[in-house]
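Each in structure tokens, the structures are laid out below.
We did not get these values from a lab; they are worked out from the coordinates using the rules stated. The shown structure was predicted, so the numbers you read here are calculated from the model rather than taken from an experiment. Cβ atoms are built from the backbone, for glycine too; each structure is taken alone.
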Structure I
Amino acid sequence: MAGLITSQQMAARRAPRGILWAVGILLALVLAACSSSDPQGPPAVARVDGKPLTLAEFNSRAAFMGLGGDPALLEPELRRAVVEDLVGRALVLAEAERQGVVLLPEELEKREQYLLSQLEPEAFQHDLAIHGISQEQWRAELAGQLLMEKALRLILRPRIRVTPEEIATYYRDHRSEFHRPEQILAQHALLPSKPLAQKLVDEVQKGMDMSQAAEHMGAPLAAGGQPTWLSRGHMPPGLEKKVFALKPGQLAGPLPSPYGFHVVRVKAKRPAVVLSLTQAAPAIQKNLVAQKQEALAISLLEELKAKSDIIYDQQFLEKGRLAPARSK
């Protein structure tokens, strides 16, 4: 039928692996052979077991991925990537429903609050407007994303086993990853002018909490004011030399750099070390589990696609415009 392409044809022209889903997550979607039955109902970018994936869903997902706008203006590879993402998500969410996996309200609330805490409210609203997505749509996309992640985790984790031998091999082959440079635990403020930085120093020296003082000055500290570990090699050399010369409990500032004026209060220090296998094992375990889960997710999607009836709108994939509905 003109304007439509089955997943068998789609497989020959699929987008490259590595689809950006959100907040920093990658999941490859691999197309497998599926049925080529005729579509039913209104136009859709694709259909999964008869369920239409609508243009509105495409636009919402594209906006969530930072690709909002007219689908026709996207590169064909990007359009295909978003459609593949929608198909893969529909398959995983259907499997989640079959297995009784649900997203709890508190799980969504916790992740939503965390993400919003990392963003400036005005900048967030501006980005939503640019990409043509409401906050409710963004929240719905986030909920779908979290449910998909939870379903994959619950379905696949029982199949994953990391042996002590695998951990030891990874440690041996990636020893350089486990060198931890000298670090300081510090509160850090960056201010635009020397007088402001000096005012913060004066307030702290009078006994005021550094986080509260910075908040009152309209320059809240990073990480909500909580001390964070800072490593050598991530600061301008002149600033780094002064900061790492401080002893626990000492306050320094204003310290100039190309970025402004810094005020730093050191809480603790720890020397450079090479982590032992025992110390590194938890991180290695987590990394290997993630690698195996990604590989299993690809296999799971292939299995689900092979069992499903999937049809793609060829005209939309190629031109960004839906094919007309088939007359009965």
Structure II
Amino acid sequence: MSLGKALRTLGARVVFLTNDDPVVCRYVSAAGFQVEPINLGRPWTSEDVERLLETAARHDSTIAIVDSDEDGADYLGGIRKAGIFTVAIDDVASHPFPCHLVVNGDAHATQLRYESTSGDTVFLLGPRYAILREEFWTLTPPALRAQVQEVLVTVGGADPLGLTPRIISTLDQVPGQFTVSVIVGPFFENEAEIEGSARTSQRRVGLVRSPQSVASRFLRSDLAISAAGQTLYELACAGCPTVALAAASNQVQQLQMLGEAGVVVSLGPAESDDLMSRLSSACAALIEDPAARARMRRAGRGLIDGVGALRVARGILSAAYGGRCDAERTSCVVGAPLMNSEEESR
């Protein structure tokens, strides 16, 4: 979605081709985009390619952007063979790429083994190309407060490991006079437990359910506790020092890189037995050390400037048209049949 907005900002017309899910279709339509829903038994097939090409022809689209981690070399190759400039948004490098351009804005992207089967693929890799939501494009963090007054807790759109109530309880053990703001995602199944932890907490705990905008909350937070993923880039852009953990195995490498860069304090995998003890110690240390928080803020802002989506959009249009893009005649089809909550932000 964010890349679509960046392309639209540069003058391109964007059409989303996505699964026939009313919630997803309403979400995309509400952002002002045209949506072409499809209902396939299995995505990323030759039938899917045919549908995408039909849609591209109907809208005079010359660029197709595919957002998926599937093993889609044949899928991407089928689009390119039809004469469409083909772009893949990827974060795993699970296969060689036959497309024109590949984007991975993760911190560890340059360490992955990306290969081109065509020999001419352009790779836009690393946090300069992190695709953040529009609200982060022009963000200016406020001055750093010496005293931590608000701590933010966010573990993503779902909480399958039940981390949130445990984090709320653990923060009672951390010294300091601060309130706690907890983002409850749309797919949480433990809200009752979270509400119970909030009620029994010694601190004032506010629950924020599925907010449409998070930038303002990140800006006013002095410290965050977050699962790895796209949110870490947004927190870095907002200048919010963060204690981070990997809630899934595919987050470990990203978390390690950001920890080594001084952007976050990394707690490693969430399944570790002493996670909450180390979380308490990490938060206490940062609360007592404003200089350390200031260093983390500088490191984060130095790595993530917020305009990666616009940078990627310009890169796509420049590569597709050799720097001679007539934006008014440019149309893009964005294929994301398996769009989920994280992909929506991109």
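Ranked on relative contact order in percent (Cα under 8 Å, 6 or more apart), which label among I, II comes first with the largest value?
I
For the read-out distance in nm of label points 7 Å out along Cα→Cβ at positions 98 and 250, a value of 6.4 was computed from one structure; give its label from I, II. The correct label is I. Of the structures labelled I, II, which one yields 61, 37, 34 when Cα extents along the principal axes in Å is computed from its coordinates? Going label by label, the one that fits is II. Looking across I, II, the calculation of distance in nm of label points 7 Å out along Cα→Cβ at positions 58 and 234 that yields 4.1 traces back to I.
Out of I, II, which structure matches 4.9 when distance in nm of label points 7 Å out along Cα→Cβ at positions 50 and 226 is calculated?
Structure of origin is I.
Could you figure out which one of I, II the value 3.4 for distance in nm of label points 7 Å out along Cα→Cβ at positions 82 and 130 was computed from? The structure behind it is II.
Looking across I, II, the calculation of helix-only ellipticity at 222 nm (-39500 (n - 2.57) for each DSSP H run of 4 or more, over all residues; to 500) that yields -15000 traces back to I.
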